[in-house]
Structure I
Amino acid sequence: MKIISSEKKEKNEVELVIEVQPEELETAVNKAFIKNRSRISVPGFRKGKAPRKIIEKMYGVEIFLSDALDDILPDVLRFAMDETEFDIVGYPTITDMDVKDDKRSAEITLTAALHPEVTIGEYKGLSAPKPVIEIPESEIDAQIETTRERNARMEKVERPAEIGDIAIIDFEGFIDGVAFEGGKGDSHELTLGSGSFIPGFEEKVEGMEAGETRDIELVFPEDYKEDLAGKPVVFKVTLNELREKILPELDDEFVKDVSEFDTIDEYRADIREKIVKTRQQDVDETFENILMEQIVESMEAEVPDEMVNEQLDLSMKNFSSRMSSYGMDPDKYMQMMGVTPEVFRERMREGSEKQVRIQLALGKIAELEGIVVSDEEIEAEYKEASERYKMEIGKFKETVARDDIIHDLKLRGAVKIVVDSAIVEEFNEDDAKKTKSKKPKLKKQS
């Protein structure tokens, strides 16, 4: 094969004309003959035994050309992508196939999108607000209380029910003296104060004692099920048993039971450190996000659909992996959301295009800054990523191309240049509202 011509067109595309030379086309035609000869009948020959020249003489030399061209087209596409001097993205589209009169050679015309030319404005010395992280003691207290709740024990008590108790109840609901479907339960565990039942129910169980039966008169909320909304109801409730939640004492022994620490002070310090680390990651990502948006706003580039669609494919793949890791079926999740896969994908288009623009901008910065990635950095990234994905490093190297690792590391280097040179502004409440938007992130290898 050889490239006969390559011409840049409008809309940031290139047209390539590839010649399939006689020996290549002959190999493909012969392969098509071997594949199809058993289905062709020729008088005087057993099925599948007629020579190719006899078949071509009887049916015409074009008989195997269509299959031959179908077979050779993937090689033509790969050749075009490997040999062209243009930086193309996605896969070329076949726009014409011209088989020469002698049927011994062919010219394939392809159109491909080009990697866009990118122009960016200032990317150093940008400014953005960044809050100072402050962790109040009440936040640490709340986490400790949650842990105490998880480690609480239940103890049967003989006294009137109080908010916070676990009430084991039988109940049945009646509307106009008639029991309704779904309004009955036996030995139901109800945490008083949890808001599990309709408003007012749990408050009226408060004060009951084990063995007591009580009629509770209520009205269903207006926004309840259509057949029950706004209707008065009487629940006949029997309290079978009452259990009190006993929280463990907040002392050093509790700390030893629930953590690797020996004292409350050490435990609190660890909780604070973890909260600060998580909060700092969020703050840094938001700060970076604002800077990236400024850079993208000043960028000029015609982003081809092929790049956006490729990012969309990756986003859909990552979504499916994430749902699967949560034990959820992606298709069922979309059904629950009331959308088809096509609609869900289209909703992700804007975010995918934004990610592509960020990557293009960072790629341009890496080029302008002459960022070079060392072999040591590449190996370290392979090691860290293989451990993160719990894969043997050799297998991971087979899965993720070295060029992809280099590309990612260059983009990260560009981010570092932008962030390190940025000016931190004072943070206020208006900034807090602005930074609640989604954070675009760099493409992750998978």
Structure II
Amino acid sequence: MTPYATWSSSLDARGLALDGDDVWVATSGGLDRYRGETRERRHYAVADGLDTLDVRDVSVDGGRGGVRTATGHCVLAAMPDRFTCTPAPPPPPVVERLPPFRGHPVAARVTTRRETWIATRGGGAFVLPGGDETRAVSVGGRGAVPRSFVHAAATFSGSLWLGTFEEGLYRIALDGKGALPSVLADAAARVAAPVRLVNRIVATGGSSPALYVGASEGLFVSRDGKTFSRVSSVAPAAITGLAATDENLWVATTEALYRLPLSGRGRVEMSVVRPEGTRAIQDLTVDDRGTAWLATEDRGVVRVAPDLGTRAFDRVAGLPSSWFVAVDADGAGGVVATSLRHGTVRITEGGTWEDVPWAPSPWGLGVRHDAQRTCIGTQGGVTCAYADGSYASLADLPDPRVHLVFPVAGSVLVGTEAGLALYAL
């Protein structure tokens, strides 16, 4: 299954290569080739054989292009103008001692017979006719597309909100049917907010509609989609998990779990510090029985139940790992949880567990369950399982490292480390 739309940013330009008068540009959003006389752009993406849009470097040898990506080494065949990739570690970063250009670090600089090209980290690529910096022209894709990867999302106040790893929040207006526009960059806008490293987002409805943002800077709330304030009842700390029920907001930091009522003054009505001894909570979900489940790096999956107390499911309990990174309720009283490198498991309401064999890779990154499907995102792609027993593996991802799977009006938005993709599922 292939996406019907993808979005990525080329503002992080990492390398340049000359092929006669043609110029190749390696970017965080793929590879571009510009014809010398016309500057006609040919963009190479995953559909052209690249294993990811996260292109780190480019070289040309005898007219044959080669690139190093975050996950492989790719070579371009002259016919049919398509890359072939083999797995390889990413190249070491090259520190160029070049002066900044327009406030951005310069990654590379090359000169053709007619002009100079500059690749910048954060500003994209520029061409300088005759080498004249005052006439510099920006080239490549533009638009308000996040440069850092997206791994949190929520719908609130008629918009899709995206939480990024380094750039805070983005907002994309939805249409009257709650669907995304066909071109993300035309509708996306970065939001002024007191957060930069966003870990989780959750929206609440009912009588207390609000958008809660959990970030490394702490917990914040917006009730109008315009202004944000800190939730003072939770001490400033890195927020690693958020979940909401009809009556409560659940918040996890690396070492504690909190429950706040959505009504009233938002006071903490329950807190559990280091449940089962964990000091490294990574994710949180709450099932329809009001039981909280935590994915942790040191105690596996920890269950916090009002009537059963706390319990850890880890290697001591027989699970393949104690290092879990994501968890979601399965709708049947249990959860699906994925680990750092030992696969994905389903833990039942009764406390038994089983492997999930259809996960695309044992290196897990994210889990999403809803009424239609269960999706597991890993460092090797994403697969979704349906109630009828069928499966769908998503092809042509911008990058195989999948952190986010989020349904939006009949579609599924997938967030990877090199861009976003929309699938009709």
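Values in this text are rule-based calculations from the coordinates and carry no lab data. Being a predicted model, the structure only gives us computed values, none of them experimental. Cβ atoms are built from the backbone, for glycine too; each structure is taken alone.
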For mean count of other Cβ atoms within 10 Å over residues 38-45 computed as 11.4, the structure of I, II it came from:
I
One of I, II was used to calculate helix-only ellipticity at 222 nm (-39500 (n - 2.57) for each DSSP H run of 4 or more, over all residues; to 500), giving -14500; which?
I
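For mean count of other Cβ atoms within 10 Å over residues 70-77, which of I, II scores largest?
Working: I: 16.2; II: 19.2.
The maximum falls on structure II.
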Suppose distance in nm of label points 7 Å out along Cα→Cβ at positions 342 and 406 works out to 4.1; of I, II, which structure was it derived from?
I
Computing volume of the Cα convex hull per residue in Å³ for each of I, II, the value 157 comes from structure II
Could you figure out which one of I, II the value 0.95 for FRET efficiency 1/(1 + (r/R0)^6) of positions 22 and 46 (r between Cβ atoms, R0 = 35 Å, to 0.05) was computed from?
II
Origin of the value 11, where relative contact order in percent (Cα under 8 Å, 6 or more apart) was derived from one of I, II
II
Where does the value 5.3 come from, among I, II, when distance in nm of label points 7 Å out along Cα→Cβ at positions 134 and 158 is the thing being computed?
I
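log10 I(q)/I(0) by the Debye sum over Cα atoms at q = 0.18, 0.19 Å⁻¹, for residues 198-301 alone computed as -0.90, -0.95: which structure among I, II?
I
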I, II: which one has Kirkwood radius over Cα pairs in Å, for residues 246-373 alone, as calculated, at 19.1?
I
